[in-house]
1. Given a value of 20.5 for mean count of other Cβ atoms within 10 Å over residues 98-105, point me to the structure among I, II it was derived from.
2. Using FRET efficiency 1/(1 + (r/R0)^6) of positions 106 and 242 (r between Cβ atoms, R0 = 25 Å, to 0.05) as the calculated read-out, with 0.85 as its value, let me know the right label among I, II.
3. Taking percent of Cα pairs over 27 Å apart from the coordinates of each of I, II, which one would give 33?
4. From which structure (I, II) was helix-only ellipticity at 222 nm (-39500 (n - 2.57) for each DSSP H run of 4 or more, over all residues; to 500) calculated, if the value obtained is -11500?
5. Could you figure out which one of I, II the value 3.2 for distance in nm of label points 7 Å out along Cα→Cβ at positions 66 and 186 was computed from?
6. Thinking of I, II, which structure, once distance in nm of label points 7 Å out along Cα→Cβ at positions 26 and 58 is computed, gives back 1.7?
Structure I
Amino acid sequence: MKARTTLLPSLFLIVTAHAAGADAIDDFATGAVVRVERATVDLGNGPRGSTGTGELRKRADSLDLTINAADLGVALPIALHLRGTRLDGGLLRFEIDERFESRIDLGGGHVLVGVSGRLLVRAQPLAGRDRPTVGNVRLVLAESGKLFAHTDLGEVPIAVDALSIQGGLRQPPLAGFRDPSDAMVCSDQAPTTRLLEVTLAAPATATTALVALTGERGSGVHVPGGVGVARGSAIARVPVRIDPDYVGRVRLTAAAGGEVQELVLDVHPADACARR
């Protein structure tokens, strides 16, 4: 149950991104910098992990990238060229086919002559509370990966159990979350909608900048899981639905680029607005 709860914010953002026209794979391709956030691989003698790398350059407008074996936690002096292909459903396939001109010494008289295989990853927008280091997109394994090391002893499977890569474009963080109207908020016998407003610190640079939204569970005020700010704009409206006859105070939260802001919405009885 805990795993399902953890996935909900990301699922909300993926659905919202699709509805708003955001394309995480486009943003990843456009960016010129990536960073391996974490990785776990197993060469058959136990898992080895990487807790992150510095910035790695990639060619802009390309899905291809190059990482070092050390970026995956493997102490070998080799680079791996990942050739990316877009698939449906926000998926990206990386193919690896390396043949080393100089054999790599593995110790014990054994050598490595190549590495091959495929990795299937899912591109998703960075969560609003995550502070980006290089971009607005995270690639994570969609299924366990398997590579093959070509050695003098034959093929040796390499299990890739975890992989997270950040890339894409730097997005401006959240700068404001407010109710632009001075009118009192009152309930009604039918559902009502209130338009709130989120503001970024600068105009969005990607296909769509996403702002994550949360409300209080069990209240009569409902916010979407996220809202997109179109490229070139810094402001987006947030439609908030209020249940019939609901009265109360609700704390709402918006987050983008690691910046979080709260807004308290007071919903008064219907006759309070009638008296004004």
Structure II
Amino acid sequence: MAPSPVPVVSLGIAIDHRIRRLIQPVEYAPGDQAGNHISILNARGRALARSKEEIAVTADLASPGSTGGIAVILQQPRENHAFEAGAEAVIDECPTLRALEEVFFVVSGGKLALLHDISVIDLLPYTSNDKGMADAFRAAQWAITAKEPDVVLCAGKKRLPKDLWDLKGDMFNLESKGVGAVFDEYPFTNISNSEGNSIKIRRVNGFHPSHALNHCPESSCLRQLLFLCVAETCAVYRTGLWNEETWMPAFRKRCSRVSRASTSK
């Protein structure tokens, strides 16, 4: 069967032809072992006395249950997700999750579904305020090391005063470096698991999709960059390699300038 044609338009923009060339089919291949990242997140939810519906949606978003694969790190859940309606409804009503679903589907050649093939884990699971941050970061750390993903798209960042950075633990190393930045010098990082063992994780720098959707909707630059970040993530998962082409550094810098200008208004 011939591969599906690459869409020309997605997220309301015409995808840059240079990015379209990078799109190749990539499918999720389950790891050989079951991870316990979902049970870690379930335990965290029960400890916070969260509703069974919120715990179930958090588990569904963090699935699949096997080790390996692609993980996306976001920041924290909204306060008003419709958890009682289930994970599909939460994705559908959340612009961030809906954008990730669309971009991964397009960039993978229609092979990757956010809900079934990609683990989404927040830096601060269940937490929409600043209480218990150290425990929240720790739960995320234990969960991501239990998942042992092949690659992580770092798309979340919790801004804190420098004297509180210690609260983040090793999750500091899986935060976004900012719009347009890359982890080219240190594409791998080591994260300690719950037993104190070091887990080596390949990372790709991303940024929170809200920057592209809300902060600067009049420019397509950041949405193009979102496609590029996901293309890099899928390429690393597919082959373990990423080729930074000559046009990309200048493009990333332009996106960084656009982002800074939008947030300074």
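No value in this document is a laboratory result; all are computed from the given coordinates. Note that this is a predicted model, so its numbers are computed, not measured. Cβ atoms are built from the backbone, for glycine too; each structure is taken alone.
1. On the way: I: 12.0; II: 20.5.
Source structure: II.
2. Details: I: 0.00; II: 0.85.
Label of the originating structure: II.
3. Values: I: 49; II: 33.
Traced to structure II.
4. Details: I: -3500; II: -11500.
Clearly, the read-out refers to II.
5. On the way: I: 6.8; II: 3.2.
Comparing all candidates, it corresponds to II.
6. Details: I: 1.7; II: 2.8.
Among I, II, the structure yielding 1.7 for distance in nm of label points 7 Å out along Cα→Cβ at positions 26 and 58 is I.
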